[in-house]
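Input: structures, listed below.
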Structure I
Amino acid sequence: MTEATTARLDEWANKQTAAEELVPLVGRLHRQNDVLLTLFGRSLLNKSVTGIIKAHRYARHFLGEDLDIEVTLTMVRELSELDLGPARLDVGRLFQKLQDQSASMDEFLSAELASVVGHNDDKGEVRDVVLYGFGRIGRLLARILIDRAGGPGVRLRAIVVRKGGDDDLVKRASLLRRDSVHGKFDGTIVVDENANTIQANGTLIQVIYSNDPSQVDYTEYGINDAIIVDNTGKWRDEEGLSKHLACPGAAKVILTAPGKGDVKNIVYGVNDAAILDTDTIVSAASCTTNAITPVLKALNDKFGVRNGHVETVHSFTNDQNLIDNFHKGSRRGRAAGLNMVLTETGAAKAVAKALPELKGKLSGNAIRVPTPNVSMAILNLNLETETSVDELNEFLRETSMNSSLRNQIDYVSSPELVSTDLVGSKRAGIVDGLATIVDEDRVVVYVWYDNEFGYSCQVVRCVAKMAGVDAPAFP
């Protein structure tokens, strides 16, 4: 073995050692202080040793080189000594800011985080969350909430479904445990058929059977002041969704579908400031609306959007037929796994509900394709000002890293990227820089999105906002 090979192996072993020490520190800060640590937007919570090393390689996009894990470990040790209150801390950005300071690390952190240092006792009550419906989105929301259990602000207490048979509970648990798209559940799941509960990694979830949203007494299960997340899409207006509020123990409702009438449609990162303490019903809009609205806002703020067309290439969904059969919708009765199916989408018009300045400027259509997850929106836009491919891409890349929309917009430039590579993306939309087309003031921007997981992350952000547990972010 050459000296160079030995050196590389030693370097890797040192990274592993530092990452192994980092894992429990990140976990304790989350559980004991409600502090969520990220590295340039990438969460460090519940990451494997290899996952942490990989996250540090991502830092080269910001620093020009990999971030030394030993530096992160030193910073996290310092943070663990500060008795912090609830917060979201980006250790990569904190280190980047520290480089411009003359202070030592402990002095810098104490000053930068002064508003939360010594405030561990400020943790508020944990807010109960109930999932009404347990389909594709419902189960992913459960995974995310379980993954964050013991930390900031909200906890999953129950799911409400229609009973599908004597073995319903076992089947629900099995669907949570195994997923053909997103893989197996990371942890343990225990079913108690006598108590109608599912225990997942220590989170006890009550399974409640009901055929109507107004017929559940949540207080019977010790659930109070709960946020009900309606994943059924059956009720989309205020009148229908208000049925949830008739239930003892229910306080607020979030719909995981586009709302109708006066229901506020929220795209987190764009118009979540519209969620008021007095609001009891809001919608988290659709997966496509969440994917394209942040990108459209960024482009409109920078270049101005005169008008445009949005074409969505969308994975098939459960409302389509597996084989040809009757369907009340046009074309959706044809076999989803065999056909591209032209259909309508309201996402382009729905953008205006979150971004009023684009009202009447966008048209839209959709093609359902034979893939189970990850979709793409093609934004064909006429801008107010001319640009170039390089300028447009650099702007979107910078927006994805250093703007208020960095948790919503991602940017990729890989010549080998395909849809399955983006399964599990936590961003609402991912700009494919190599596909960008520019002809003076006419541009075409391709935006990928995990229409299941990426959207579910946006929903959880709305839940935290509506629960009033959206912790301050630093820096």
Structure II
Amino acid sequence: MKVLEIIHISAECYPVAKVGGLADVVGAIAKYQFNAGHNVSVVVPCYETKFIKENEFETIHWSQVKLGHFNFPFSVLKGINHNLGFNLYLITIPELFDRGEIYGYKDDIERFLSFQIATLDWFVAHNLLPDVVHCHDHHSAVIPFMMQQAFDYEKLRPVPTVLTVHNALYQGQFGFDKLHYFPSYDLSKTPLLEWSGCINSLAVGLKCARAITTVSPNYLNEINYNGYGLEMLFNQVRYKSRGILNGIDNDVWNPKIDPLIATNYDVDDFEVGKQKNKEKLCKLFNFNVEYPLISFVGRLYEEKGADLLSEVARKAISTNNNKINILILGSGNKVIEDSLKLVLNDFSSNYNLSIEFNEKLAHQIYAGSDFILMPSRMESCGLNQMYAYRYGAIPVVRRTGGLKDTVVDISENGFGICHDHATVDDVCDAIQRACELYKEKEKIKVIAKSGMVLNHSWEKAYQEYLEMYNLIIK
């Protein structure tokens, strides 16, 4: 086996900086590739996160990054003794990244362009020529263009690039008034930057990367006819694209050893362990432990179907005569957050929520819930359904993207409950099926235990990535 030098470039990486599944995927794939014997590094911006504040780093490079008419001092930090399972590098640009949040600022375009330019400046200064540069989503999708076309990065041109599309909804568009941000290049190549009259970072990566992946096979099919304005381009680059289903990190998501849950358990002592975790969760949120507990964990945005949840909760609780518990953990759209808070006024005994990102509580919810609800309008892969399986919770999902790849309905000898439409009625019908299943104690036990032993690890996925790397290297 040829040992590969692989560098992942991403806006997020667990446990360094996390907003959603992107972080989990980058952290896990890097670790599994490293464990397979390859030299794997992850490069992320240096945010003000808890992990970064509490760990040690050494400065290995410092310079200035030029962004149009602006010059920002930057440095590269290397992690010391983190035991992450891969090499970690941080790009520090104090004027742009010394903030509490990862996204959501008016200058996000400037922030992530400077991150990409600084990363390539460092590569050139230290003569770093890896076998593969693997970019993730639009925050690093301009790198393939700059490596191919920018005069300053000519020595990087032979290095193949991969772009993984985790979420095609977010594309990093901006106007041509910011074209001067780019390092100098042959202006005849400007059409590579353009899509629908603007510079579109994701489209740039699709055009210029040597290979493209999506995080599930079904999502690759979906974005070819519903790609948020990029359908034609996704079809044009289909020849160099493949869908590789995400996995989960079984070291992090394992109820037998998980330090974040109240009681550890595995498939052999499932009933006792699951019950103790449910009791802990119900005590925390003032629920009756005898009722089925259905939970939602995720970002509170329309793409996740979160705008449906307030009405779904009202209807489901009323339909079941207040003999059902619904719990929501997440944050996001303030309008959705406010609508969910209002439900507490009428159903405080059967409904509760925690508006925050809380990794520890998320683990406890998977361990203590009977069902995990995912009414997503769009789910490129989805990890929550895999976490649910691992912890003996039954996923209740809409058939879309990776959810369609990973969850088969119990009526078809699967271990989940599925519905077809992101509507209140469809979601409530699925919840009603869950409540009926909850009454069949032996049946639900068999289904939950069967889900726990499904193999959703990264073992298969990381090998598919390595196969693709070797193909584009050749």
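Rule-based calculations on the coordinates, nothing more; no lab input. Computed from a predicted model, the values in this text were never measured in an experiment. Cβ atoms are built from the backbone, for glycine too; each structure is taken alone.
Figure out for me which of the structures I, II the number 12.9 belongs to, where mean count of other Cβ atoms within 10 Å over residues 10-17 was derived from the coordinates.
Working through the options, I get structure I.
Match the computed value 5.7 of distance in nm of label points 7 Å out along Cα→Cβ at positions 194 and 330 to one of the structures I, II, and report its label.
Details: I: 5.7; II: 3.8.
This value belongs to structure I.
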Give the label, chosen from I, II, of the structure having the highest value of FRET efficiency 1/(1 + (r/R0)^6) of positions 34 and 98 (r between Cβ atoms, R0 = 30 Å, to 0.05). I
